[in-house]
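**Student:** Input: structures, listed below.
Just so you know, all these numbers are worked out from the coordinates, no wet-lab data involved. Model, not experiment: these values are computed from the prediction. Cβ atoms are built from the backbone, for glycine too; each structure is taken alone.
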Structure P
Amino acid sequence: MICAVITPVGPGHAGLLEQSCAPSVEQAKAWSLGPFAEVRHYVMDDTQGLHGRSNRRNDALRRAVEEGVEWVYFLDADDLLTPNAFEAFGRVIEAEPDLDAVWGLIVTLDAGGEPQLREGQPERIDTYQQFLTAEPFNAIQIGGFIRAEVAARYGFDAGMDTGEDYKLYCQLWANHRCVKRPEIFFVNQRGRHSTGPRSATGRDWSDSVTRQWREKLAEEPVWAEFDDGQGPVRMRLTNPADLIQNAYVRGQFFEADSLAKLKALVKRPRPRIVEVGANIGNHVVWYARHLDAERIYPVEPNPEALKLLDANIEANGICARIDRRGMGLGAGAGEGRFVTETANADNLGATRLVAAEDGGIETRSLDALIGDETVDFIKIDAEGMELAVLEGAARLIARDKPVIWVEVLRPNIMGFVQTWCRKAGYRVVDSTAYHNTVDYFAIPKEAP
């Protein structure tokens, strides 16, 4: 087999090519060719910025196919091939000969010139769904071994100033047998971007790739999977930039620290829980897994969130614990009609209700909604309506004395701490402060 290492050399990169990139290729060839009979280095000159890196890579791909090259490896002029890159690839392809593309671990030189593994990256990726679950910055980089004919089938989008690499990755992972393995093929030297009329910064790349990532997640059902100490959790991903969903990308529940506080506060075994503002089910799933909740009453009016809430309940096998009476409704002081308002598309949990006579969202008081059902814990995240929700739960709270976790907008703090708590006979035992809100944990005054 023949491998071609493809290196476009943009403005300002000629020196890096000569000083480090090209010598690293020769060093790797001298060390071991691995499964290859020959390795060629296609240095594609664009030092004047007349072509663009995508055009230069595409030119090299056409050349590789014409010359009968079986595999290509994309190595930027500011990066270094590791001495055993071909040998390491040989180990992978010997074990999995049907692969069309192989990536390794992301390694970056630190300020002192020492290689460092990028923290948070998955060591292995086996499927397109797993690839989409990983944050692009931590998934893979340009350096990968790809069958020449497969890469040439798509090529790089020359119309894009940045992010064209991620577009190619998505095409490859969606249609071919691609993997990431715990091998190291190259070392990235950050902060040495080429210059020129179509150069781009790391921020430009991130913005472009995040847009593409969202589009792919909208097309493909993708689940973030992580271990929460109780076993595997599956949570639906549709917008990785969403405040809550981004926690899943990082392998944890949203508000994990605050949730952990509940284990000391909710003392009754198998509690019954009301979750006002259940959103996409982050807390609902956690309650079932970590508090062994007997019954959970999610209250969530937002149709967009409800779809994900349903999916996450089913995916984690907790349907039997869910009472659905509040799903599709809001909670307030009483009956009312509202519309939803989401100011930030990347914070679905901050969707608020706005009163409207002809609104499509209805509210009920918790007293009316829950009725005579016993409740041990209430979580309220009502985006400014928290005092109204508490007012509508007065009978329930007086009867059952549940533990309460409530997110309070800062203008409502005195109304909750000084007025409501005194009137209801509650005391604050813990809190977590945020920019616009404070989460308060309150228990009955007579409780130990």
Structure Q
Amino acid sequence: MREFRRFKIGLLGLVFFAFFVGMAVFAPLIAPAEAYYRWSDITYWEEYPKGVPPEWVNIFSSKKAATQLTLKPTFVEKNITFTYNYQSDIPPSDIILKVSTTATDQERQLSLHVSRPDGMQLNNIVRIVHRGGEVRILFTSVDVRGWLITWARDYETVENLEKIRGREAFVNPLMILFSKPQPGILLGTAENLKGQYNVVVQLSPPTATTARAIFTGSVFGILGTDTLGRDLLVGIVWGSRLALLIGLLTAVLSETIGMIYGVVSAYKGGIIDEAMQRILETVSSLPFLPILIILSYIMRPTVWNLALLMAIFFWVGPVKTVRSMALQLKEQPYVEAAKALGASGWRIVGKHIAPQILPYFFASLALGVPGAILTEAGISFLMGAAGVSEPTWGRILHDAQRYSATINGMWWWVLSPGLLISLAGLTFVLLGSALDRILNPKLKR
């Protein structure tokens, strides 16, 4: 450690490493474990906004976007009222109303009304026949969008109506609801209408009911959400565990196998050494990435067997260097003395040769982790759902590519996993470079 403190790149690598370890260890406190285990369950994310940026973009934007808000209602006879104080420049991405009743003895009429800050009443937006259970009303649904477009036509110009003809499905109904009734209301260019909105659900005849309203934000959380509404913070934080596990496990297995293989090959020499080197060259010549993808497709890998598969191909990396070091060490006088005293070959390798190679082993171990992380990310990116089922950083990037995140301007979906993959690689490169300088006399200054 005294030597390590002399190298600033090593200290920087330690800081980054502590960051990743802390994020992996405290993942259950940062992001709920249930969200991680239900990452692929679309129903779990139905109340989350779809494809919105992080909340901190409001700090740098002149227009403030609405954040996520869940409201409880007030009950007055047959009216279920949600009061929403709208003070943002960009409206919520959706409003989800959930009304539940247990009574199934008769049909009930459920209708939706909205009163706006300008005194206008939007009545009977939706009417539903209800027989108990849960009713969900989305303001982005076809029925609500159609009603709001019909209402807004009276305030729109002929030119603007021609612009949206045939493109009604792309009109944002929330922009209509939270805008002043003036030209541009259908195009989203009308002036914003701030103030108190009352969303009223009427249930006739009235009955015992539970209800809540989710005003899904136009921004969400620290890292935003993807097209399916999944909180990217969950995937990124829990993905750090998987990245460290895959990287370290693969590096330990491959470096250990390579070190033992190289030492044994050098110590045995002769025909055994020749045969082992031909095996090494054969494995080295195999196109490991296509083979890994094929094996991953056949096995439907977990994190554990993917690390094992990568170790099967990565062990060849350190063999040549370890063999050349072992060839020099086995000619040393203390090795000859051990042979003369009758020490067995395994004892000589384990006690006199391998310990001398450990410094290189640790440096090579640190430098081997980034390759494993990048390979896993590449496999997950190429295979998507057919690869590792857990939300790894590579799979998040695959989903971003699948849903055209870059083309659609969802930079946060690409930036967070890509940046962390790069930072994780840099972390171990810094640590490995510092260790290499400390443990390799030729690199000492």
Structure R
Amino acid sequence: MLVRNTLWMFLGQGLRLVIQGGCFVVIARSLGASNYGAFIGAVSLVAIVSPFATLGFGNLLIKNVVRDRRLFPQCWGNALLMSVISGAILLIVISGVARFALPASIPTALVFLVAVSDLFAARVTDVACLAFQSFEQMGWTARINITLSVLRLAGAIVAVKIWAHPTALQWGVLYCAASCVCAVFSIVVVGQRFGRPRLNSVAMRSELAEGFHFATGLSAQTIYNDLDKTMLARLSTLDATGIYAAAYRLIDVAFVPVRSLLWAASPGYFRAGEHGLQASVGYMKRLLPRAVAYALLVLIALVAAAPLVPRILGPEYARSIEALRWLALIPLMRTIHTFYGDALAVAGHQKVRMHLQVLIAVANGIINLVVIPMYSWRGAVWSSLASDFLLLVAMVSAVTFLSRESDAKSVVPQYALDSSVK
């Protein structure tokens, strides 16, 4: 089952990767470094709070449905309702914060469009993907993800056809439209496959605390991944933001196969987590070597291929070569700390993971405040490397400590891994 689901996710993510790559090249070239930097500044600010748009109820959906499929209607309904309530509140908050967090050259209308896309539409699409994931129907998860990428690529092509060199705001309109169309499609498909959503206010109230831990952890993760781009836009220049964001985008693309494995493995992770930390760690250690081997290959490939960046995106991205070579270490570190962090979360230690992620996010913000004004995008690169390394050490240390503590208390039965994991 895991092999089949991983293959589905890899094929889906691979096709999505190609489409996203095309969209990235079209937009980065047509907007130019400054306009692309403005767009990324808005996206990065919204991304910091976007995990709170569902308040972790998407994660709770997969956790609960994997263990009892009869709970799906109420989990689906509660997640959709929470998306509407939280998204509306966050839209108001982010519209106000943007005036102070971003430079005046980034239009407020652009921030609003990105917020509608990424706080409402994209989050509903994510929850729909998690619905299919909870039933281990990764084929549909892949189709939805591909649909969103195709719609955004179509929007990018339309933008270039209409304006040749669109502004960040013009691209924002089509970016938002593509996300909204995909969200509607996702809701319809889930309804046809699994039935209508149903609300359960009692379950919603009882799960608020756990959902908040998931959301806070995801938000902290977004902060140490994306805060530097927002701070670059504010403390440095939009040109520097575009240079750094282009290199970082390639790092995100390179991490897609690892993310595919994590998505496919998540149902097994949650089942293992029912048996405690030792079981989830055992499950994790069977998968981690493959992912680490891939990350090492990615490191070598990114360093070697970095000179191709300005040839593909344009000469104004020449400084992205240096940025990409430094950032090539991140997929390796991210692979390790994500696997260890997931092992903690599914075994009931999401609160521990959240606290560690928040600490690293705070440290990342402090480091950025010091180094970005002095070293611009190079400072953002060094801050990212330091944050991922600190998180790796923190996650491995937490798993090691809690595992030893568990050993001292009791002997946990060996968890029976999926027969498909070999």
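**Student:** State the single structure among P, Q, R that was used to calculate Cα extents along the principal axes in Å, giving 101, 51, 40.
**Tutor:** Q
**Student:** Here distance in nm of label points 7 Å out along Cα→Cβ at positions 50 and 90 was calculated and came to 0.9; which of the structures P, Q, R was it taken from?
**Tutor:** Working through the options, I get structure R.
**Student:** Work out the source of -16000 here, i.e. which of P, Q, R gives that when helix-only ellipticity at 222 nm (-39500 (n - 2.57) for each DSSP H run of 4 or more, over all residues; to 500) is computed.
**Tutor:** Answer by label: Q.
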